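Heads up, there are several structures right after this.
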Structure 1
Amino acid sequence: MDPSSTAYVICLVLMITICISANAQQNVFNVLSYGATGNGISDDSLAFMKAWKDTCGAGAGIPTMIIPNGKIFLVNPTTFTGPCKSSIINVKLSGTIVAPNGPDQWKAADLSTWLAFQDVNGLTIDGLGTMDGSGKGWWDRSCKLQPGLQGCIRLAPTVLKFDRCNNIHMSNIKFQNSPQTHVLVLGCQDVDFGFLTVQAPGTSPNTDGVHIQASRNVSIHNSQIGDGDDCISIGDFTSDINITNSNCGPGHGVSIGSLGKDGGEAQVKNINVRGVNFRGTTNGVRIKTWQTGRGVVENVSFSNINFTEVENPIIIDQFYCDHPNSCSKTTTGVHINGVLYSQLYGTSRTQVAINLNCSDNFPCTGITLENIQLASATRGGQLVSSCNNAIGVSRGIVEPKSCLPNII
């Protein structure tokens, strides 16, 4: 063999060795290697659990669980538990994961959750894949849509739940047709969601895009969310939430709340919603609290927002109640303080485009309306603003005419 051929063989061997070494360091665990079929019919739950067990237990490199493209995986209710051995865990979701088809196919006593990560830190999920919640069978038997139906369903599964997880990154994933909430963030911190797509019919009940509860330092950005409830909802005991550069519609808008149900205490601080486009939603930017609630909402900013044919573009509702016949008439109140509305534009389908309806006992304070221009979505329609127990100021041009005093 001549020297050039020998050199070529040596280089080839070295390249193969490097590739094998790199794969070993990455610790790749493909669900197909654990018996998953990906035909959309066979139950692949066990294969997913086995692949996760090895991924979570791997210590070297960057353990990665592979859910490959071109396959549809039927998975029953499954929880991926930690803590894991590695401080960095990847899930590469390129295929489609589909839930059981409706409540009659559900194989778990817990109806609240389909897929969940619990006590997992340093998790990254990406890969242009899809999670399909097969929600229609649940919606058809929803008590909200069919209150008189015998055996109607009040609780339905969330597609993906993060429970007590920290340092979470998720991007380029599509969620569709969840039976109830699509993504739930509960008791987590340092969470970044970007370039997500959430799709469900506007008539689907309680199908929030992302709900954040008892969590802090959460960012949602560059996402497309359309569903039958809030695009993004922010619950009690949350802080340092950033929602930016995203689209919402259909849906109920971006909501802080509802807060303080059954007299509970709210602690919500440092919320920033910026660069969001609302189209055809039933609310825009909303803060809603129960009359019997306690606690505080403070330091909230809504800025650089556009509304297209939106009902209630700007609304604070401190008399929120989803079952009017059972709501208490006793008012305590969550104190709302320090809310900025700046650079908000577009069209309103309701006459009251700015509605600040605050508690008798705890008026809203520190409200600022700044450079707002809203017009009626109906040709020739006239808009108004309404303030009830709201204390604050307006700056710049505010249309419709502000119900707060203007300062120069």
Structure 2
Amino acid sequence: MPRIAPGTRVAFLINSMEGGGAERAMANLLGHLLPHLDDCEIELILLDDLPRKQTLPDGLKITTLDGRKKMARSLFQLHRYWSSKGPHPEVCISFLARANVINVLLAYRFGHKTIISERVNTSSHIAGSRAEPLLAWITKRTYSKADHVIPVSGGVADDLAGRFDVPRTRMSVIGNPIDAERLKTLAQQPPAIDLPEDYFLGVGRLVPNKNFSLLIDAFAQSGTVSSLVLLGQGPELEELKKKATQLGVADRVLFAGFVENPYPIMARARALVSASRAEGFPNTLIEAMSVGCPVVATDCPSGPAEVLDSVPARHAPWPDEAYGLLVPMEDRTAMAEAITLLGDTAMREHYASKASARAADFGHDAVTKAYLGLIASMTGEACRAID
């Protein structure tokens, strides 16, 4: 692994440690990085004072600000903190758009090196927002000035280069660290909630981008007698409950909220189904595949097609080489057919085996080494192999 100069000050910056995929990815990354940074000064900075849902390494210094989900307030709070606390970081690694923008802007004042990670396809993420022109302008003006940008998939990198002028010479595609053995161990624990005997699973924030409305539509259309378990919280909860009632499936749709350990639920599911309109690196898909859960996903920009190594299909047969079932975006009928297909036990077992085989390609060692290499390059420390 690359060695970092002793005493190097490294800050990790993110909006909060709530229950989202980016938050889980940073928590996992910190767990793998910290053993290699024990001679450095490491700090995790949270822009918002919100409940922590992620498990973080013991002994990690954590500073919580009160940004209240606002860009300007978060910028002011972090500026004041770094101005008053003494030596500021030499390198700041940030996840998520608000933290990324603030990281780059404050580098003009404090002179630290900036490593920003884009977790979703930016164009798709901001599409349809009334503020899209402004958000696109801010992204273009800041991301292109970062010292290094980490897109989590090739599709995200293409979008950043093509629309937001991020130089490819300053980008490295690095996925999320997936510790399959740890997930398999966690999956052996008893589920934290009572589960139906047979169910499909959806996981994520209950927000428009995750498109749980389409998932419930497809579930109802499929005619399956299985249940649907949804893990996650968000502003669409009541609307989604009403939809389930209107479609006559409310008695088979379980809204379970946030679950700290979702892996026993994934391992027991007939399949994980993702209807997302945009992804970056589909962390939840790969985690499910790691514990032997088949997956159905929309061909959203970007990530699912890369993970499943497939092209989308509207109906069976899906490509033989695919590691899961990829369907076109917003295609309720195609998703319903995929759900119906995985209702067959033999097909479920076939795709469970394919999922496990593919998940082995996403180990955490390469991700850890890549991040350490970037930190070392930012501090001028020559990277050299150590045992």
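Distance in nm of label points 7 Å out along Cα→Cβ at positions 175 and 247 was computed and gave 1.9; which structure, 1, 2, did it come from?
Going through each structure in turn, the value belongs to 1.
As an exercise: relative contact order in percent (Cα under 8 Å, 6 or more apart), calculated from one structure in 1, 2, equals 7. Which structure is it?
1
Using Rg/Rh (Cα atoms, Kirkwood Rh) as the calculated read-out, with 0.97 as its value, let me know the right label among 1, 2. So the calculation was done on 2.
Of the structures labelled 1, 2, which one yields -3000 when helix-only ellipticity at 222 nm (-39500 (n - 2.57) for each DSSP H run of 4 or more, over all residues; to 500) is computed from its coordinates? Label of the source structure: 1.
Since every read-out is calculated from the coordinates, none of them should be taken as a lab result. Just so it is clear, the model here is predicted, and its values are computed rather than measured. Cβ atoms are built from the backbone, for glycine too; each structure is taken alone.
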